[in-house]
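Nothing in this text is a laboratory measurement; each read-out follows from the coordinates by a stated rule. Note that this is a predicted model, so its numbers are computed, not measured. Cβ atoms are built from the backbone, for glycine too; each structure is taken alone.
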Structure 1
Amino acid sequence: MWIPSLALTCHHKAILESSNDHINETMMNSILKVVKNTFPNASGLQSTVVVDIMPEPESSDAVQLHYDGMQKHWYTSRQVGSQVQVADSTAPEDSLSEEATAQLHSLYGNVAVEVLPVEHHQNNKDDALLALAFATSFLLNQDPSCLQFYGM
């Protein structure tokens, strides 16, 4: 076991050290535990597995990580009142995949969705890392479209 408190194994460490492997749901959910502990009063931050299968609808401002299985990438959403903002490092500013749209409507209901013009990723891991950075910026009440992350 690499990090027992997060249930991360040596296999997960090897994925992080590899330049081509994608960060999986087990790893993201372990990282979500750290984010939840850092922001204990934050709404949302449900397990990415639960959000994909049986989301618990959000009724207030919330931040959530999502995995789009069709596009094979991670993205972040934030509900602010009756609007949802999406930070997706692969999406054009004016559209989302059908799966992402379905996930958002399942979680937030029939609300207006705004896709923010955020930094785009360049390799397999960057989408997960950017999704986490976007979630953190939302939780700090910062607009991720105004930020650049570590020279990607």
Structure 2
Amino acid sequence: MTPPSSSFLGSLIKRRWIRFSVVGAIGFAVDALILGSLCHGFGFDPVFARSISFGIAVLTTWLLNRNLTFDSRAARQPHWEFSRYLGVNILTLTVNFGAFTLFVTAIPQLHAQPLIALVPTAILVAAMNYVFMSTFVFNSTESK
């Protein structure tokens, strides 16, 4: 069997990155909708509300990435895959949540408008998440 050509691999990575970005945008929307609802609709503290919205967004993006981006439905048992996915998200959560907390506590305008603080944190961790997900969670070269 011949190895795939570099143009094929480049095309695959590009398609996956686009799908990963779309899933990330959906996850961002879920995160933002829940965060906004909890803060503005129910008066929750932004940091506490973010812990809830982030957890729901992680579950949403795992389901979508598993089925659309990396097509790993048959790769391994879902509970092991989700454990890895959750582990990577816990690592990147440190950066994501830390930056968000820094923004909303250090900048009074962002405490009043926490949705604005989501934008730089999302940009900050997108590439890091893709590398970790494609390497440690949805690695298709791993034995099934």
Origin of the derived value 4.1 (distance in nm of label points 7 Å out along Cα→Cβ at positions 17 and 41; candidates 1, 2): 1
Given a value of 26 for relative contact order in percent (Cα under 8 Å, 6 or more apart), point me to the structure among 1, 2 it was derived from. 2
Identify which of structures 1, 2 gives the largest calculated value of distance in nm of label points 7 Å out along Cα→Cβ at positions 25 and 129. 1
Output -24500 (helix-only ellipticity at 222 nm (-39500 (n - 2.57) for each DSSP H run of 4 or more, over all residues; to 500), calculated) maps, among 1, 2, to structure 2
Value 11, 39, 29, 15, 5, 1 of P(r) over Cα pairs in 10 Å bins from 0, in percent was derived from the coordinates of, among 1, 2, structure 2
